[in-house]
Each structure stands twice: as C-alpha cells, then as structure tokens.
1. Quick check: -9500 is what I get for helix-only ellipticity at 222 nm (-39500 (n - 2.57) for each DSSP H run of 4 or more, over all residues; to 500), calculated from one of 1, 2. Which structure matches?
2. Work out the source of 3.8 here, i.e. which of 1, 2 gives that when mean projected area of the Cα convex hull in nm², for residues 16-71 alone is computed.
3. Name the one structure among 1, 2 that distance in nm of label points 7 Å out along Cα→Cβ at positions 8 and 32 of 1.6 was derived from.
4. Have a look at 1, 2 and say which one yields 127 for volume of the Cα convex hull per residue in Å³, as calculated.
5. Check the numbers for distance in nm of label points 7 Å out along Cα→Cβ at positions 24 and 128 across 1, 2 and tell me which is largest.
6. Comparing relative contact order in percent (Cα under 8 Å, 6 or more apart) across 1, 2, which is largest?
7. Which one of 1, 2 has FRET efficiency 1/(1 + (r/R0)^6) of positions 88 and 152 (r between Cβ atoms, R0 = 35 Å, to 0.05), as calculated from the coordinates, equal to 0.75?
Structure 1
Amino acid sequence: MTKRDWQPLDRSFYARDPRLVAPGLLGTLLAHGQAVGRIVETEAYLAADDPAAHAYRGRTKRTEVLFGPPGHAYVYRTRQHRCLNVVVQEEGVPGCVLVRAVEPVAGIGLMRSRRGDVPDSRLTDGPGKLCQALAIDMLHYGEDLCGKGKVSIFGGDHDVSEVRTTPRIGISQAKDWPLRYVFAA
C-alpha cells in the first residue's frame with residue numbers, strides 16, 4: 001500500500017468509548033509531513049470519571065479541545081516534552097486516547113535528525129519522543145486528524161487477538177486501571 005492509497009480514519013471511528021478507540025488505533029499510521037509511524041501503544045482516558053484524565057476537574061482553557069468534536073488533536077506540555085492525545089467520544093464528553101509509541105515507517109532519517117544520537121529502538125518509544133521525532137508540537141493543538149490538517153491518522157489493520165491490555169504507566173492516579181494497549185509479544 002502506497003501513501004497515495006492511505007485513507008484517513010473517519011470521524012465516526014473516534015466517536016466511541018476510549019476503551020474501543022485505543023486498541024483500534026493500534027496498527028494505524030500517524031503522519032506529519034514525511035515522518036510516519038505505525039501506532040503500537042496507546043492509553044485510554046475516560047473523561048470526567050477518570051482521575052488521571054486532564055478533563056477530570058472540568059473544562060479549562062487547556063482542555064477545551066477535549067470537549068469538542070472527536071478526531072482532533074489534544075497536544076499538551078509535560079515538562080519540556082509534548083504529548084499527543086486523540087479526542088474521542090461524542091462532542092461534550094472529554095474522553096481521549098494518548099498515543100504512547102509508534103514504530104517508524106517513513107522519514108526515519110528526519111526522525112533521527114530531530115531526536116539526536118539515540119538508538120533506533122528508542123527513537124519513538126514514548127509519547128514525548130514520538131512527538132519530537134514527528135515534530136508534533138503545541139501548534140497542532142486542536143488540529144483535525146481526519147485528513148484535513150498537517151497531522152493525520154490513516155487506517156491500518158490488525159487482529160484484535162494481537163492486542164494486550166495492561167495497567168497504564170507514567171501516571172500517579174488510577175495507574176492500576178487496565179487501559180494501556182500494546183501489540184502482544
């Protein structure tokens with residue numbers, strides 16, 4: 001399949017529960033310009049019912065996009081890093097899915113130049129690393145990921161039996177909730 005054949009995910013794909021969208025994103029392609037990565041790890045955040053979710057305390061200027069239509073980018077800063085979440089569920093319900101890791105597919109030299117002297121195995125194996133490698137930053141906050149912006153997610157395919165669920169990592173609240181999704185090893 002060539003890039004010309006790629007189809008962006010439809011908005012209806014995102015208008016579902018984060019526990020369905022998160023594993024469904026595995027195997028899809030996250031693209032920004034010439035840099036493309038296959039999504040291999042995600043985490044679901046369950047809106048107002050999830051103490052680890054940014055929208056847990058309600059609507060703020062920072063979380064505004066989470067309350068909008070699904071299929072948009074929620075980019076935020078954590079220390080010096082940027083992280084990409086995908087807005088999911090129906091408008092008004094601030095569910096999201098964190099893209100935790102991608103496997104480089106195209107533009108690998110460009111990704112290396114952005115990440116510095118790191119082994120290929122560490123190039124995009126974390127949410128901040130993948131944003132740096134794909135040059136996703138605060139300018140992409142609110143961007144439409146359904147093929148209308150500079151950052152898009154294109155369909156892929158995988159067998160649901162290939163997905164393993166684990167507790168989320170890197171958070172302090174609700175970290176034991178089994179909402180992290182990865183390909184089974």
Structure 2
Amino acid sequence: MNAPLSILEAPDIDRIMTRMAYEILETHKGAENCALIGIQTRGVYLANRIQAGILKAEGFSIPTGGMDITLYRDDWTLISPNPVVKATDIPFSVDGKQIVLVDDVLFTGRTIRAAMDSVVDFGRPDRIELAVLVDRGFRELPIQADYVGKFLKTTRAQRVNVLLSEHDGADRVVIEQEVPNEQ
C-alpha cells in the first residue's frame with residue numbers, strides 16, 4: 001500500500017472552519033434562525049468548531065446538535081451485519097429553522113440523503129443546507145454542498161480520511177489508495 005498523501009494539516013483545517021463560519025453568517029445575514037447538526041462522528045466535531053467560529057465572530061452561540069443516520073441509510077445492511085448506532089442529540093426544535101448539516105466528506109450523497117430524512121422526522125425546517133470539509137465528487141444522488149472546505153479530485157479506488165483531534169488526536173486530511181481484498 002502506498003503512503004497516505006497529506007492534503008490538509010491542522011492550520012488549513014482551522015482556516016477552513018473559520019471561513020465556513022463567516023460564509024454561513026454572510027449567507028444568512030447573521031445566524032439568529034440557524035442551527036447546526038453534525039453527522040456522526042466527525043461532522044459533530046466540525047459543527048462544534050463552526051459554532052465556536054460563529055460565537056467568536058458574532059458573540060452568540062447558535063443551537064448545535066448531532067445525529068446518527070445509520071438506520072436511515074439505504075445501504076446499511078451492506079455496510080455491516082451489526083451496525084453500531086451512535087447518539088442523536090438535537091436539543092432544539094428544527095421547526096422553522098435554517099438547518100446546516102455538517103459532515104466531513106461528501107462522496108456519493110447517500111449519507112446526506114439519509115440525514116435529510118432524519119431531520120424531517122424531527123420536524124419541518126424552513127431550509128436545509130450542507131457544509132462539508134471535503135467534497136470528493138462521484139455523486140450517486142443529486143446533492144451539492146452549500147459550503148465546501150476543499151474540493152478534491154480523487155479516483156474511486158482512493159479513500160479520503162479525515163482525522164480530527166477530538167477523535168483521532170490530530171487534525172489532518174489524507175488520501176489513501178484502497179487495496180482490494182485478497183481471497
């Protein structure tokens with residue numbers, strides 16, 4: 001297997017999160033009616049970082065939650081025979097809110113479709129937007145992010161790994177070549 005190719009390091013990710021917080025503020029002319037929902041696992045940490053950036057810029061904290069979409073996926077039985085379902089914590093009403101879903105990597109769009117289905121089970125938001133750290137293309141569904149940290153040109157045989165200090169001990173984005181299973 002080839003050594004991972006480093007794409008983003010901690011300072012790059014910090015700048016991207018700050019920019020995304022300002023882009024959300026600019027788009028919404030403030031963020032009084034906005035809320036962030038991070039998709040488990042790393043999307044939750046990124047949502048918290050965006051929330052901190054908005055707090056620093058505007059002096060108020062917007063509602064932030066996290067969700068697990070495992071059982072909303074149309075392919076969950078293919079991923080694992082025994083999926084691990086993590087916590088969903090949305091401590092606010094989504095009704096009438098401008099929801100920004102936050103995830104680490106946008107690839108096929110299936111995770112985001114599942115997240116939208118999950119949000120609607122909580123109520124009727126005014127709008128749902130998407131913020132992602134990395135958009136790597138290869139969409140299977142017509143889903144596009146409103147806020148993108150970095151667009152990466154990859155192949156289907158590559159894997160984009162996002163490492164975050166809250167979960168992995170360091171901030172970094174790398175591309176690895178997938179190795180086919182040998183039987």
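Every number in this text was worked out from the coordinates using simple rules, so none of it is lab data. In this text the structure is predicted, and so the values were computed from the model without any measurement. Cβ atoms are built from the backbone, for glycine too; each structure is taken alone.
1. The read-out comes from structure 2.
2. Working: 1: 4.7; 2: 3.8.
Answer for the origin of the read-out: 2.
3. Details: 1: 1.6; 2: 3.1.
That value comes from structure 1.
4. Details: 1: 115; 2: 127.
Derived from the structure labelled 2.
5. Working: 1: 3.1; 2: 1.7.
Largest value of distance in nm of label points 7 Å out along Cα→Cβ at positions 24 and 128: 1.
6. On the way: 1: 28; 2: 25.
Across 1, 2, relative contact order in percent (Cα under 8 Å, 6 or more apart) peaks for 1.
7. Values: 1: 1.00; 2: 0.75.
It traces back to 2.
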